[in-house]
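Derivation of every value follows stated rules applied to the coordinates shown; laboratory data play no part. Since we're looking at a predicted model, the values are computed, not measured. Cβ atoms are built from the backbone, for glycine too; each structure is taken alone.
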Structure 1
Amino acid sequence: MARTVGSNGARTAQAIRQAGVQLIYKHGYEAMSLRQLAAEVGLQSGSLYKYFDNKQSLLFDIVRDHMEDLITRAEAALAGVEGPLDRLRAFVDFHLRYHMTRNAHVFIANMEIRSLDGEHRAVVVDMRQRYEAVLEDALKAGAAAGVFRVPEPRVATYAIISMLTGICTWYRADGRLSQDELVRIYTDLVVEGVALPDAAKRAAPAPLATVSRRKVKA
């Protein structure tokens, strides 16, 4: 875990985390050395231990902070949204926009969970399940209301999240399609995949958030 430090130390700890994100994203957790990390932030290798117990605790802090931010923002995005179709649309909108702007954090949280020790991995898995439950609950509610055709909500949850998260591997801000256009395409794919035909036609699309026109190479 991160050590308790003063205000200047907190800024240094944050700089270490940010540098750690970029180095792990570029080289992978196993290949990144503490010497590289220290050089990146202008410290001696031994000075890193004032801020983090070890390399493992740094990785855990990065992944845990990412998951906490993801869950908090998802809950805020869906707050006050009623009805399973609208909640599904809102979830897709949020998940895509979040993942189009956080490639490095998303990659580390998904690919380097294998590098966490058992105790740390269990914490992250629990946080993942909390996030997945936001979507799964909407799917279950839609099935109960007769608007979704989802015989296996858990499997559908995994499939939808995997499809949505994949956007961070190819999205480019200077590409052909804007974020709004991509959200519309993905939302239609998801809704048409789970909603009964009449329900999908009746449902009005959730309003899209106002964002700058960011493009993607197709």
Structure 2
Amino acid sequence: MPSNLVTLPLPFPEHIRQRTGTVVDVLTDGTLLVERDGVRLRCKRAFSCLIDPIVGDCVTLSFADTAQIFVLAILERSVRKAARIGVDGELVVEATDALRFVSNGRVHVQGRDALKLESGQMEFSAELASIAVGDAQLHASRLRVLGQALESVFERIVQISKKTFRTVESVDHLRAGHIDYSASESVRLHGRHAVLTAERLSKIDAEQIHLG
């Protein structure tokens, strides 16, 4: 520990209750070493000082407390470094009207345990979006998807529904190794022209067969 680290007698006269200093070290327990007039002082960050001080910051010191010197605010930062808002415990940001987060660069939101978004109405807009998740579940009473093109690649697809309606205006292509259609009641295939071909075998099996 530097030999010029001292503890000043408190309380101070009223006219020197607030002074400025420079942060020279941040200890592991959060204590700030602030230098003023060649003397290093042990200081504690005030609860209202949300931005974490770093070495080199010019700060305001309060000597009003008779037992502790507090860093009230960061006046100036000499190096271009990210400002970090740090609090012990839970932090709630609340506004009676609109709340906006605006950045000219990137916005990164990270929740180590969970991230929850809750609102009566939600809008999402982006020129390019990329989503990567391990497992995803979507519960919606009604889902509508509009777009110009849809491409999907899966190893397995399972769909279960009561009714399915599909309309293709132009061409519908299906390519598969094996195709198996089974209906408990009736099957109907209809078209202006119908062609059924097979390279080796075509088989029709039923109790009754009507042609024509």
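Looking at distance in nm of label points 7 Å out along Cα→Cβ at positions 64 and 176, point out which structure of 1, 2 has the largest value.
2
One of 1, 2 was used to compute Rg/Rh (Cα atoms, Kirkwood Rh), and the answer was 1.04. Which one was it?
1
0.45 is what came out when FRET efficiency 1/(1 + (r/R0)^6) of positions 24 and 80 (r between Cβ atoms, R0 = 35 Å, to 0.05) was calculated for one structure; which of 1, 2 is it?
Checking each candidate, the match is 1.
helix-only ellipticity at 222 nm (-39500 (n - 2.57) for each DSSP H run of 4 or more, over all residues; to 500) was computed and gave 0; which structure, 1, 2, did it come from?
Comparing all candidates, it corresponds to 2.
Going by relative contact order in percent (Cα under 8 Å, 6 or more apart), which of structures 1, 2 comes out largest?
With respect to relative contact order in percent (Cα under 8 Å, 6 or more apart), the highest-scoring structure among 1, 2 is 1.
Just checking, which of 1, 2 has the largest value of Kirkwood radius over Cα pairs in Å, for residues 88-135 alone?
Greatest value across 1, 2: structure 2.
Quick one: mean projected area of the Cα convex hull in nm², for residues 104-159 alone came out at 6.9 when computed from one of 1, 2, so which one is it?
2
Out of 1, 2, which has the highest value for mean count of other Cβ atoms within 10 Å over residues 152-159?
Largest value of mean count of other Cβ atoms within 10 Å over residues 152-159: 1.
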